[in-house]
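Visitor: See the structures that follow.
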Structure I
Amino acid sequence: MILAAPLLDAGPLTFNTTLIVELVAFLLMLGFLTYVPLPFLGIPKPVFPWIISVAEARQREITAQLDAARKEREEADARLKDAEAKLAEARRTAQTVIDGASKSAEQLRQELRQKAEDESKRTIEAARKEIEVERDKAMQSVRSEVAGMVITATEKVIGVSLDARQHQRLIEEAIEEVASGDGRS
């Protein structure tokens, strides 16, 4: 029983026969996989070299795919830059068109404003001329009425009718007095 006690107290660093058997089995398996081909399983050469060649082939395939992806990304980046350049050019063109339209609109606005001012000046000038014509008509009408009143008043005051030349002279004097605002001669 004394011999069983150390085996029962085995810890992680305890050296026993199970460890030796497992170690020998591992080394035999390692030798077998390193040197023996398994063609009946589809493995034409020893397992480890075959695994390494498969892994290397996979690595080459992945590297090729990464290179292809890198090239595609570079092409995509180039297309993106080209598209961004075209977009920027389109924006510049659009801004130029907008600026041109704004300038045209401003010019049209100025022309319309100028036409409106010219039309306003013509209308005011026409109104002034019309007012002047109406004033002249009114003055002529007033002169005629004043002349009639002067003739009537003169005939009543002096009791005699005057000739056309005297009438004209008296009318002119009366109109001048009325126009000067005196009412006196």
Structure II
Amino acid sequence: MTETTINKSILNANNFRLLIDKIPTVEYFCQSVTIPSLAFAETIMPSRVGIDAFFPGDKVEFGLLNVTFLVDEDMENYKEVYNWMDAILPIRDTENYKALVNSETVSSNQLGAINDALAEYSQITLVVNTNKNIPNRYFKFYDCFPTALGEIQFQSGADGQPISCDVSFRFTYFDIETTS
């Protein structure tokens, strides 16, 4: 019989760091991160005995990676997310996408070859620390891009509360590792 070692230390909600390659200033102001849900539907196989048989489905569905961060006084972290979203799907100027993917304009005034198709994406790593603030687990999210940037509310007469903002990311998959 093998003996299993059980770590009896409790995971604390405030021992983490969030590293986002494309928007590095968000790391210093990150307030919360929600590890997304993971679900897959089951396949139902009817039977003749009055009880259906259930089997694991064939597609995995991840929830969104949601992040809340404090907005810095110069709004640099907010602007980083906004600019990334503006470059992926240009809000005001198609030149932003052209610069993001390192493309050139051809004679018909359309985009030519896209030289960096992966530029729209970023890796996001959530570093979960032990109670002694030592990195313990690394949640690595691949092919991330922002899908929603939350509102910012200014309020007259507020008690000096810092302003926070939410951003949601879609990703392809994530790994849980013990080393960076």
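No value in this document is a laboratory result; all are computed from the given coordinates. Bear in mind the structure is a predicted one, so any value in this text is a computation, not a measurement. Cβ atoms are built from the backbone, for glycine too; each structure is taken alone.
Visitor: Work out relative contact order in percent (Cα under 8 Å, 6 or more apart) for each of structures I, II, then name the structure with the largest result.
Guide: On the way: I: 7; II: 22.
By relative contact order in percent (Cα under 8 Å, 6 or more apart), the leading structure of I, II is II.
Visitor: For FRET efficiency 1/(1 + (r/R0)^6) of positions 30 and 150 (r between Cβ atoms, R0 = 25 Å, to 0.05), which of I, II scores largest? List each step's numbers first, then the result.
Guide: Working: I: 0.00; II: 0.95.
Between I, II, the highest calculated value is found for II.
Visitor: Quick check on the output: 0.55 is FRET efficiency 1/(1 + (r/R0)^6) of positions 126 and 142 (r between Cβ atoms, R0 = 25 Å, to 0.05), derived from one of I, II. Which one produced it? Spell out each step's value before the answer.
Guide: Working: I: 0.55; II: 1.00.
The read-out comes from structure I.
Visitor: Compute distance in nm of label points 7 Å out along Cα→Cβ at positions 22 and 46 for each of I, II and report the one that scores greatest. Before the final figure, lay out the partial values.
Guide: Values: I: 2.5; II: 4.6.
Between I, II, the highest calculated value is found for II.
Visitor: Hey, another quick one. Have a look at I, II and say which one yields -30500 for helix-only ellipticity at 222 nm (-39500 (n - 2.57) for each DSSP H run of 4 or more, over all residues; to 500), as calculated. Each step should come with its number before you reach the end.
Guide: Numbers: I: -30500; II: -3000.
Label of the source structure: I.
Visitor: Cα extents along the principal axes in Å was computed and gave 66, 50, 37; which structure, I, II, did it come from?
Guide: Values: I: 184, 48, 23; II: 66, 50, 37.
Going through each structure in turn, the value belongs to II.
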